[in-house]
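Every read-out reported here was derived from the displayed coordinates using simple, explicitly stated rules and does not represent laboratory data. This one's a predicted model, so the numbers in the text were calculated from it and none came from an experiment. Cβ atoms are built from the backbone, for glycine too; each structure is taken alone.
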Structure P
Amino acid sequence: MLNKEKKFADMTSLEKARNVAGWLDDKQGERITVINVSGLSSVTDMIVVVSARGVKHAQALATHILDKAAENNLEFLSMEGHKTGEWVLVDLNDVLVHVFLDELREFYNIEGMWAEAPRVELEA
């Protein structure tokens with residue numbers, strides 16, 4: 001009998017999004033919002049939006065997510081925008097993370113696009 005090991009950690013999208021929010025908080029990410037789009041999006045279940053104080057901070061937040069995802073055996077599909085650091089998108093399959101400089105966060109208004117989606121309460 002073949003021993004089939006699980007490739008990735010067994011974690012719900014909600015647990016994963018909450019973990020990501022905690023990791024962002026650990027690195028002083030600002031205005032962290034988690035949006036449950038599971039019934040509304042065919043692409044992902046949860047969206048995490050965070051503001052960075054600057055380009056280097058945005059890059060550091062994105063890198064920290066990747067490091068913690070690897071450490072916790074979470075699926076990572078891709079990352080866009082890390083080089084410029086103004087808007088970094090980290091795709092963890094069922095959780096999409098948007099790391100924004102504040103002015104771009106307001107401009108793209110991801111939260112407004114998903115206004116009908118419920119917000120996830122995060123621990124203070």
Structure Q
Amino acid sequence: MKEKVLIVDDTEFYQKAYQNKLLSAGYITSVANNGVEALKALTTDKPDLILLDLMMPIMDGFKVLQTVKANPNLQSIPVIVFSAKGASEEISKALQAGASDFLVKATTTPNKVVEKIKAVLQK
């Protein structure tokens with residue numbers, strides 16, 4: 001059975017790039033443009049993993065992460081934070097909030113993202 005990844009990012013470039021990369025790696029993908037859309041999508045379709053941006057309009061990634069991890073029906077879904085931000089306080093805040101991993105967009109290749117997703121889903 002193919003695993004599902006929800007990509008939560010407000011930048012169309014990243015949505016398309018990672019959706020194409022994940023599809024070619026054999027994953028099923030869906031996309032949310034912001035945190036509100038992500039939480040709405042989670043009520044109807046539970047993914048195997050969430051790839052989550054932090055800086056988004058309407059609701060940021062930290063709020064999405066907190067909401068997911070506080071919900072007993074969703075808290076088991078691994079979340080990889082994938083952000084342009086990479087300051088150590090942001091990384092530790094995300095990991096303390098329950099993120100499985102933290103990747104910085106500027107320094108992480110699409111292949112590395114797929115490797116991380118595979119590793120997290122195999123845990």
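Of the structures labelled P, Q, one was used to calculate Kirkwood radius over Cα pairs in Å, giving 14.7. Name it.
Values: P: 14.7; Q: 14.1.
Structure of origin is P.
Matching task: -10000 is the computed value of helix-only ellipticity at 222 nm (-39500 (n - 2.57) for each DSSP H run of 4 or more, over all residues; to 500). Pick the structure from P, Q. If you can, show how the numbers build up before the last one.
Details: P: -10000; Q: -13000.
Going label by label, the one that fits is P.
For distance in nm of label points 7 Å out along Cα→Cβ at positions 14 and 54, the calculated result is 1.1, so let me know which of P, Q that is.
Corresponding structure: Q.
Once relative contact order in percent (Cα under 8 Å, 6 or more apart) is calculated for all of P, Q, which comes out largest?
Numbers: P: 27; Q: 23.
When relative contact order in percent (Cα under 8 Å, 6 or more apart) is computed for each of P, Q, structure P gives the biggest number.
The value 1.8 for distance in nm of label points 7 Å out along Cα→Cβ at positions 78 and 102 was derived from one model only; which of P, Q is it? Don't skip to the end; give the middle numbers.
Details: P: 3.1; Q: 1.8.
Among P, Q, the structure yielding 1.8 for distance in nm of label points 7 Å out along Cα→Cβ at positions 78 and 102 is Q.
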